[in-house]
Structure formats: structure tokens, C-alpha cells
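**Student:** Given below, in the form of C-alpha cells, are the structures.
A short reminder: the numbers here are calculations on the coordinates, not readings from a lab. This one's a predicted model, so the numbers in the text were calculated from it and none came from an experiment. Cβ atoms are built from the backbone, for glycine too; each structure is taken alone.
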Structure I
Amino acid sequence: MAITQSDIKRVKAEGFLLNRGTEEFSGRIITENGILTAQQMQVLSEAAAKYGNGKIEFTSRLTVECPGIHYDNIPAFQEAVAKGGMLTGGTGSKVRPVVSCKGTTCVFGLYDTQDLAKEIHDKFYTGYHDVILPHKFKIAVGGCPNNCVKPDLNDLGIVGQKVIKIIPEGCKGCPSCSMIDACPMNAISMKDGRAVIDTSLCNNCGRCAGSCRFGATEESETMYKVYVGGKWGKRVRMGSPLQTLFTREEVLKVVEKAILLFKQKGISGERFGDTVERLGVDKVEKMLVSDNLLKRKEEILEIETVAGAKC
């Protein structure tokens, strides 16, 4: 092959992956939160036609790839998509592009997932772009417990939560309870003439919110459940749920603390889930709830880490 392994490695770091059996590459576009405007799609289509094979591929992590780009055309392709405000990248032992479900517009979404994903992208994909980790670190932002974006199979997954409480004195004990009808988890039942929620069954999906015609419920602000150490692939690990629910401000801190924890405690070549298993879930949760990692942020970021991601 005329293109050297050094060339392949260098452009991979810029988001260009070799097409198997060829000397052409797929250019990976970063979508920040899974969104491209119609104008950006037009710019991308023109670039794909001019510098690639005219096709656009959507990845499982909501990035976009244009295959068939010759090595010599990579700079021109990057310049073309930059005119539409787009960048290539998303590879390496770093924080990877953030995946978000469509909770922003979904009828079941409990909050604006794309807005949170964009903030996480800005703070930790862009803000931590030069921070080398022991392996890739994937983040998924889910709008509700339907888990469409599979948060528990990411290094860190976020799930929207709406905690509902029943006001006992407001419950009329209706023979046909609208809250029971609204609950998809069968977590609500009548007990001693009053509706009660079985918290062992309730997943905080919020579907029963506002369903009582007598207003016998109160609901929390949107809270966030966090899973750590999930991964999909050759060796699957379901993410471990943290026992605490977090506010938006708190969940952003948890994301940063998890990255710092991986930077500090991870071993080159191991995924965050391996780190979680090695340290123990209880210990990891204590570290993520405490602010000690943030206090030592600058010190941790100075640690020399050997990148271990192979894909």
C-alpha cells in the first residue's frame, strides 16, 4: 500500500478511518448532539459528492461518515465541511462524541436531552479534547427510562427521572384510578382505600404525572439517574446505577468526576467498566459523590496516560 501505517494512524486521529481493502477513508463528522441543520446536510452532501463516493453513512453513535475519500483529498474535505460549521474527529482514547436520544421532542422525554448533550459536548468533548485517557470514554444522554439510547451500555449514561409522590389526603380512593391506568410498570395499587406507589417497581418515568383528576400528586423537578461502567462489544458489561439521583448541575459534575477518576485510576487499555470492577462499585460511587476529584483536577490532568484504544 502506498499509504503508510503512520499516515493511516495520523488521519485516524483526525476522524478518517481506512475503508477495508482500499486506500480510501471515511470522514467522521461530529454532530455534537445528533443534530445537523438542513444547510449543513447540504454542505455535507456536496462534500461527499465531490471528495467521496457520494454516500453518507449514519453511525450507531449519531455521527455521520462520508466514505470513499482519497487520502490526498482529506484536507479539502475538511475545509469544505468547515464552511458549514462542521468538524471531523471522534476517535482515540478520549471522551467520544456524546449520544442523545430525541427526548427533546419525544412525548415521553422528561427534559431537553439535546440541550444537555450539547452542554456535555462543549464541556467534555471539546473542553477535554486534549486529555488522553486509558481508553475511549462514551457518554449517552437518555430522556426517560425507556432507555432508547442505551445509557447503561455506555461508560457513563444519564437517564431522566421524574419522582412522583401521592398526597394521601388528596386521594379519593376512586374505584377506577387514573393513576393506576397511567402506570406502565404496575407500580401503583390501592391499599386501605388509598393509592400507593411501590418504589421497588417504579422507575420514575413520570407517566402518571398529572393523571389524577383530583390533583393528589406532586412531582419533582427533573432529576437524573447515572450509570457508570457500561460497555458493549466483545465483552459486555451493564452499567452500574448510582444510588443517588442528581440535579442537572450535579450531573455535570458527576460526568467530570468520572472522567477524572478514569484518568487517575484507569490502566492503559482497560475500559472504564474494568476500572469500576477493579475498584468496586461502592468505592467508585463514593468518589463520584464526593468533590475530592474536582479539588485535585489540575493535579490529575497532569498525569501522563498511555492511550489504549485500538478502535
Structure II
Amino acid sequence: MADRLMLLDTASLYFRAFYGVPDTIRRPDGTPVNAVRGLLDMIARLTTDYGATHLVACWDDDWRPKWRVALIPSYKSHRVAEVVAGGPDVEIVPDALEAQIPMIRRVLGLAGIAIVGAAEHEADDVIGTYASHARLPIDVVTGDRDLFQVVDDARQARVIYTARGMKNLEIMTDAVIVGKYRVLPGQYADYATLRGDASDGLPGVAGIGEKTAASLLGEYGTLDSLLAAAADAGSGLSTAVRSKLSAASDYLAAAPAVVKIVRDLDLPTLEEAGAQLHPVAGSSRAELERLAAEWNLGGSVRRLLEALDLRH
């Protein structure tokens, strides 16, 4: 089996599992385990179907970093349950899912699956760093379009996009992104900045939607070049577009640093993180099997163990 790295946008997946698997599946004490079961089944299927030999469950150590909020105050503001002074804000997470997150971390740890986060950064930034520097072919698993930025055929980096569900996964390559959005992956952050993204609280430039954003980037290449053209009275940029960009000048000065994922975090190497998948043996396997029974995880642990048994 040729080496291949899979990077999980873990929260994206366990949220999907929580809403996709009935929450009537519970431990004997009444705690739901639907997200745990669903995530384990996803990992078993994904690693098998896409031939992953290395896996990192990338974690949101800070889902709404203060430095991003300082630049764009509306960033993810609609998802804040509580503002915390000096620490990460509390995200709106259903209680039934919140109770399962420690279980998810414990099971992944027993299975030998690397969990990596970074202080004051999101899982996207962890993914961006590994995807930019790993010397292996890369599959990023997410339902977040922002991560289309890392797609790069030349580096064999692609996104397995989950937005349409696990039965309708989309493999996002250079050609697929150009076909859907009419921009290259390297232009996607600029495209998202211009277009905006309500799911992240990014307003975009008023009057510039997807088609106009793609057309402008097709002509000027980058947001910086577009803004340079807007500042040049002799360029061919229309008066209407100049006016829209001018009205959004404060936003455009701040937004690119928010939208662009970080690619240079100081992270453990794949070897240091323990990213290489391997069969689970000894006391860890026994503990996983015990928890499978105690926590009513059904066949999900068995399927994960079988998938990992293939890595030998």
C-alpha cells in the first residue's frame, strides 16, 4: 500500500455524525453515543476506501481565534454561546453532542489515531500546515469549502467533500473546483473574501456575488491585483466595481488574513504525532472492546479495528 495521508476536519465530521445518526442510540446511563458511532464508522470507511496509511484527526483548539475576530468582529459571531475573556469563546453545541466529545477523544486515542490541535488556531490551520508541508499524497476530509484552498493536483492534495453526505462524497481536484466555481484552488480564498460566506459571518463585498467574483479573478488573477487596478485610474476596471471595492475597503484590508488558512504552524511531525496507522493490539484493543460493550458502540469499534488491522 502506497503511503497516503488523510487529514480529518474532526469537528465537521462529528457534527455530521451527530445529526446523521439517531440520538436514540445511547449508553445504559442515557448518554447518547450517536456521534461516537458515526465518526468511527466514517473513519473506518474513509481510511479503507481511500487507502490512508497515515491519519491525523485535526482539532479545533480554538474554533474562533481572537486574532481573527479582531480583524472581522462578525467572524462566526452567530455561533457564539458565550464570550470568554482571555480564552476561546464557547460555541453553540447541543448538550447531547458536547457529552460525547470526551468519549470521541478517548476512543481515538485508544485506537492510536493522532489528534493534533494548535493554540489560538482552528483545525483548518492545522490541516493547512500539514497539507502544505507533508511529502505524501493528501486527502482532506471536510464539509468546509474554505479548505478548497489546499487542493493542488501537482502536490497530490485533494479534498473529500462531505457536504452532500457520506453516500455522495465529492473528490475536489483542480478541475472540479474550476468547473464548479470558475477559479483555481489558489484563488479560492480571494474568491471567498469577495463573495463572502454567511456561514462564517463574512459579509463579502456588497454587490459582488459568485459570478462577478470569479469573473474579476479570472481577469486580474488575485485580489491584490484587482485592488491595484481599482486604485489605477487608467485601468479598465468599471466604475461600478471600483465603487463597490472602495465602499468595502476596510473589510478588504482585514478579511484576507481571516479567510486564508495558516500554513506555517509549529506542529509535531507526522512521526512525532504518531500519524501512521497500525493494528490495535494488547491492552488498548482490550479496552476498546470493553468500551464498545459498556458504551453501546455496537459494531462501530469492530469496524474501526478491522480497518486498522489492514495496516500491517
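**Student:** Using mean projected area of the Cα convex hull in nm², for residues 243-298 alone, single out the structure from I, II with the greatest value.
**Tutor:** Between I, II, the highest calculated value is found for II.
**Student:** Out of I, II, which one gives 23 for relative contact order in percent (Cα under 8 Å, 6 or more apart) as computed from the coordinates?
**Tutor:** II
**Student:** Tell me which structure, out of I, II, gives -13000 once helix-only ellipticity at 222 nm (-39500 (n - 2.57) for each DSSP H run of 4 or more, over all residues; to 500) is calculated.
**Tutor:** Derived from the structure labelled II.
**Student:** Oh, and also: Can you say which of I, II returns 3.5 when distance in nm of label points 7 Å out along Cα→Cβ at positions 3 and 195 is computed?
**Tutor:** II
**Student:** With mean count of other Cβ atoms within 10 Å over residues 171-178 computed per structure, which member of I, II shows the largest figure?
**Tutor:** Sorting by mean count of other Cβ atoms within 10 Å over residues 171-178 in descending order puts II first.
**Student:** Which structure, out of I, II, was FRET efficiency 1/(1 + (r/R0)^6) of positions 107 and 267 (r between Cβ atoms, R0 = 41 Å, to 0.05) calculated from, if the result is 0.95?
**Tutor:** II
**Student:** For the read-out Cα extents along the principal axes in Å, a value of 72, 44, 34 was computed from one structure; give its label from I, II.
**Tutor:** Among I, II, the structure yielding 72, 44, 34 for Cα extents along the principal axes in Å is II.
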